[in-house]
Structure I
Amino acid sequence: MASWRERRQLWVESREEAANNASRVAAETGERRPASAWPFLLAVGIVVVILGGIFLAAQFAPAEKNITQAQLMTDAITEFVDAQNAGDVTALRATTCQDQLAQIVTGSDEQYRQARAADVADNGKTVVDGAPTGYEVNGDRGVATVPIKQEKSGSTSNDEWKFVRVDGNWLVCNV
């Protein structure tokens, strides 16, 4: 009986001979295996399905709609602070509830602008000193702890700011 190596060698030789015979016969008769586009078409189909899935996901769940309430409240904080620093009463009206606005702007718009310009000249701009924390949302009301710093004086505070949501927009309403 032949050893395993000998049997394997016979098998390899027979496979090579069969392949050579098939190639020789095909060459003699002029037969040629026609090229097929199926592998290419299959790859293109897979790519189209993947890209279609990505497109549909972007249409039905766009990233701009994946914004949290905390991010919206942070935007309100930034807009409020910017409006205060600029003395921009119009921007304050857009970022502040009416009760809060009545306490901030006690005179005319021009008087407020001048008073804020003087305050900014004395103390520097008010800036948010780090990321607000402790966001809590309860329906159309919210609370966050906002770290505030005066640029020139360097005084800091961590104040709890209150918010109210009106028409989908968070407004600062600390009263």
Structure II
Amino acid sequence: MNQSPEFHGPQILAAWRRHHTKPVNVNQQFQNQLSPLDRLAAAITDKVGTMGFFFLIFTWTVLWCGYNIIASEIPSLHLHPFDPFPAFVAYLLISNVIQILLMPLIMVGQSVQGKHSELRAENDFEINQKAEKEVEAILYQLQFQQQLIMELLAAQNVSIDEVLKKVTDHVGPAPLTTAEQAPAP
């Protein structure tokens, strides 16, 4: 088919593939950018934020306090408390050191996770923009093909209304768009 220079028909698939960029795996890209300390902070943040870690701390507390209460309050068992009740000085010291170390570490891990979330959101936005352009190109191609068919039918002196009725009878009516389905306010 000979086309004039002003013909601006839809791109063919091969041309689209030449200009199409493949999506980037932002998760892998982000992982490659992390320093070893950032990886450690993110891993600890992931583990500390689990029910398993909670149960570990809960079990440790119950065992520590339980043993020391029983050993302090029931001398007939001949157990020796290593952190006597009611002070639990060693337990409080260890707990506070853990808290002091975990607080900034968790904040660093959350910062790393936040940067990852931002990178994923930016990537999602770019992909959505590409998808919108591709949908526009598809709609343009459909409109172009529809107009081309209408022109061919008109050139063949075929009634467009008659063809439309046959097509509608065969495939059914067009579905409503979201705007058409929404009730008027």
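Nothing in this text is a laboratory measurement; each read-out follows from the coordinates by a stated rule. Keep in mind that what you see is a predicted model, and the values were worked out from it rather than measured. Cβ atoms are built from the backbone, for glycine too; each structure is taken alone.
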> From I, II, which structure was relative contact order in percent (Cα under 8 Å, 6 or more apart) = 26 calculated on?
Replying inline: II
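For distance in nm of label points 7 Å out along Cα→Cβ at positions 41 and 73, find whichever of I, II sits highest and give me its label.
Values: I: 5.8; II: 4.3.
Of structures I, II, the maximum of distance in nm of label points 7 Å out along Cα→Cβ at positions 41 and 73 occurs in I.
Here semi-axes √(5λ) of the Cα gyration tensor in Å was calculated and came to 78, 21, 16; which of the structures I, II was it taken from?
On the way: I: 78, 21, 16; II: 72, 23, 12.
The read-out comes from structure I.
When FRET efficiency 1/(1 + (r/R0)^6) of positions 57 and 137 (r between Cβ atoms, R0 = 30 Å, to 0.05) is computed for each of I, II, which one produces 0.00? Don't skip to the end; give the middle numbers.
On the way: I: 0.65; II: 0.00.
The correct label is II.
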> Upon calculation of helix-only ellipticity at 222 nm (-39500 (n - 2.57) for each DSSP H run of 4 or more, over all residues; to 500) from the atomic coordinates, which of the structures I, II produces -18000?
Replying inline: I
